[in-house]
Structure 1
Amino acid sequence: MARAAVLHAVGDEHLDLRDDVTVVDPGPDQVKVRIRATGVCHSDLSTMTGVLPSVPPTVMGHEGAGVVTAVGSHVTGVAEGDHVVVNWTPDCGTCPDCLRGQPYLCMTHLAAAFTEPAFRLGDGTPAFGMAGVGTWAEEIVLPRQGVIPVAADVPFEYAALLGCGIPTGVGAAINTARVEPGSTVAVVGAGGVGLSVIQGARIAGASTILAIDPNEAKHPLAKRFGATHTATLADADEAKNLLTNGVGFDYAFEVVGRSAAIRTAWDATRRGGDVIVVGAGAADDEYSNNAFALLFDGKAIKASLYGGCDLKRDIPRFVDLWRAGRLDIDGLISRRIRFEELNDAVDALRAGDVVRQVVLFD
């Protein structure tokens with residue numbers, strides 16, 4: 001039996017924190033992981049509210065790290081005792097998306113997770129893992145491709161953030177946008193992923209980075225991570241005029257998950273610049289633009305799912321950046337909490353009072 005946080009119905013404001021959940025046995029191509037740290041991400045809240053799909057009852061959580069405790073008979077490249085980062089979009093390696101070098105688009109394992117329950121509650125009820133994962137549980141079973149080995153000296157709470165927030169944000173800047181040295185950047189939304197986008201733009205060598213967020217309390221933190229300037233929504237146009245002589249930014253990142261934020265990013269971007277959509281929005285929140293502007297403004301709208309990352313390649317790169325002092329992971333962690341505090345953590349996330357909370361399992 002293990003502890004796990006379970007969502008019984010979409011719309012529930014609080015989770016059922018249980019200690020009677022069991023995980024399925026690993027198959028030949030699967031591994032079992034004991035979770036040691038897991039992040040509390042805005043996507044978790046989006047799953048609870050129905051913005052992101054799930055099949056209740058759902059064991060929540062998707063950003064985590066831990067230790068491999070068992071491996072299937074066909075598994076190679078990872079062994080019991082290895083420290084690993086959870087990859088919530090495991091790549092199958094054989095589908096068209098994988099073969100064209102876009103493993104972050106692979107749906108093979110993710111789709112199966114909506115029909116194959118990975119947990120069982122104490123009364124025998126099958127339960128699914130959020131995004132096929134369920135890291136708000138002490139033990140999980142994943143496809144072999146769902147774990148990425150990481151050096152044992154990387155703290156588990158740091159490794160957990162390498163599973164979602166950091167690759168989504170930093171990857172958006174260096175993989176999707178390919179921010180060029182000396183360029184100008186605007187980032188709409190200074191939450192955990194937005195701060196990672198800011199870090200990615202700084203690492204890539206952007207000369208000007210404007211963080212746009214209506215909550216002025218987030219502005220000092222944005223500057224800590226590399227923003228050269230900050231603005232509220234009301235000040236965004238004035239900042240654009242001041243910093244770019246009215247031309248607009250080379251790259252503007254939307255990191256909120258709302259169509260209004262995409263519009264803010266579009267308006268901040270220069271003609272011929274790139275608008276990068278990072279936030280996970282609702283299916284019924286439609287973004288519209290006129291056909292004339294789409295052509296004659298010459299702007300490109302790019303989706304950045306999972307930061308365009310191949311975690312096998314990118315996690316070692318992020319670790320190297322952390323070792324070199326160029327990637328601040330610790331600063332992203334607002335507080336470290338216990339499993340029993342998860343519902344309080346969800347409330348804090350809903351209120352917007354935190355960047356990243358990390359659950360540490362004993």
Structure 2
Amino acid sequence: MKTPESYSLPHLQNSLIPLAFPASKKTTVAGKTILAGDIGATKTNLALFEFNKERLSLRKEQSYRTKDFNAFIEMVHTFHEDKLPDIDGICLGVAGPVTRGKVKGTNFPWEIDSEKISTELGVESVALINDMEANAYGLAALGEEDFELLKEGSDIPGNAVIISPGTGLGEAGLYWDGSKYHPYATEGGHCDFCPRTDLDWKLWKSLHKRYGHVSWERVVSGLGIVTSYKFLRDYRGIPEPEWLKDKIKQGDAPAVITAVAHKKSDPICEETLDLFIRYLAIEAAQFALKTKATGGVYLGGGIVPKILQMINREVFTENFVSAGRMNPLLRQMPVKVILNAKTPLLGAAYYGAMANMS
């Protein structure tokens with residue numbers, strides 16, 4: 001197993017985005033070890049961190065395919081084949097709604113219980129938080145180089161939001177209290193998809209016939225890219241080229257579709273990418289309006305950073321600023337892409353350290 005070099009993260013008090021952590025005013029003890037996890041439907045990242053004087057140092061990390069394991073405990077024992085080192089706290093960011101220390105994955109079959117983990121691993125302090133909440137807390141570890149501005153805005157203090165398309169669609173809010181941000185989880189990605197054009201309505205009807213409820217996650221996600229592609233292929237009546245069929249069959253379908261779109265090698269792939277970007281902009285704006293996110297809109301997840309150079313900023317802005325009388329407010333909201341893929345993992349580590357170290 002590859003062990004990366006240790007590195008330290010910025011001091012919390014000097015964070016570019018100040019976060020209010022649970023019990024963050026406690027005096028921390030040096031040398032505490034935190035097991036952090038970012039558990040998603042496709043991939044799970046695990047890491048051991050040492051927490052010392054409000055700094056995290058990475059000691060060990062590994063990534064796994066989530067569905068290769070039947071349970072989290074099984075993965076932990078694979079992560080550390082020998083006896084686990086003394087762990088002072090565990091924090092897992094999980095893609096699913098967490099209730100009273102328990103969570104069932106939204107797009108994967110695991111059920112995770114903090115009390116069972118505590119018992120089986122002999123660790124008293126175990127915290128489960130939503131993966132998007134972890135993503136929000138991870139902003140405390142980032143610097144200017146970890147963001148790219150997608151849409152300009154005004155420098156107006158206020159609430160912020162994160163929207164992250166990956167296997168599914170995650171959304172979280174950050175309440176601004178005047179000096180710090182307080183992250184909170186939402187399940188906004190499962191709210192109803194809102195058609196605007198005739199094509200949108202036809203897509204909605206197709207998805208409604210198949211799934212019943214049609215959420216934003218059905219169109220703004222990796223799964224949504226594939227769904228939109230298949231719909232457009234049938235709707236436009238353009239046969240799928242054999243070379244493309246083979247690529248999709250052999251590889252990561254969303255990645256193949258977006259890569260082909262970037263090369264302008266297939267019109268349906270191009271239209272699929274255009275739809276994805278339009279829907280992303282619309283839903284990001286709707287979420288931002290509901291929370292009055294003058295503090296900014298952050299785009300995370302596994303898809304947007306990879307297609308960033310394919311996004312026409314003028315087209316994104318046109319679809320983001322498309323709410324009639326609220327357009328002046330939307331123009332004030334900056335939109336930034338989170339480039340650091342470790343953000344949710346770092347957020348889980350910080351949360352576990354700050355909440356439990358005293």
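Starting from the value 4.5: which structure in 1, 2 was distance in nm of label points 7 Å out along Cα→Cβ at positions 223 and 295 calculated from? Write down the numbers at each step before the final one.
Values: 1: 4.5; 2: 3.0.
The correct label is 1.
Identify the structure, out of 1, 2, from whose coordinates relative contact order in percent (Cα under 8 Å, 6 or more apart) was calculated to give 24. Spell out each step's value before the answer.
On the way: 1: 17; 2: 24.
Structure of origin is 2.
When FRET efficiency 1/(1 + (r/R0)^6) of positions 55 and 175 (r between Cβ atoms, R0 = 25 Å, to 0.05) is calculated, the result is 0.45; to which of the structures 1, 2 does this value belong?
Details: 1: 0.25; 2: 0.45.
Derived from 2, not from the others.
Source structure of the calculated read-out (FRET efficiency 1/(1 + (r/R0)^6) of positions 47 and 191 (r between Cβ atoms, R0 = 30 Å, to 0.05), 0.40) within 1, 2: 2. Quick check on the output: -10500 is helix-only ellipticity at 222 nm (-39500 (n - 2.57) for each DSSP H run of 4 or more, over all residues; to 500), derived from one of 1, 2. Which one produced it? Comparing all candidates, it corresponds to 2.
To which of 1, 2 does the computed value 1.7 (distance in nm of label points 7 Å out along Cα→Cβ at positions 119 and 311) belong? Provide the component values of the computation, followed by the final result.
On the way: 1: 1.7; 2: 4.5.
Answer for the origin of the read-out: 1.
Quick one: distance in nm of label points 7 Å out along Cα→Cβ at positions 287 and 335 came out at 1.2 when computed from one of 1, 2, so which one is it? All intermediate terms of the calculation are to be shown ahead of the outcome.
Working: 1: 3.4; 2: 1.2.
That value comes from structure 2.
Bear in mind these aren't lab numbers, they're just calculated from the coordinates by the rules spelled out. Values in this document were obtained by computation on a predicted structure and should not be read as measured data. Cβ atoms are built from the backbone, for glycine too; each structure is taken alone.
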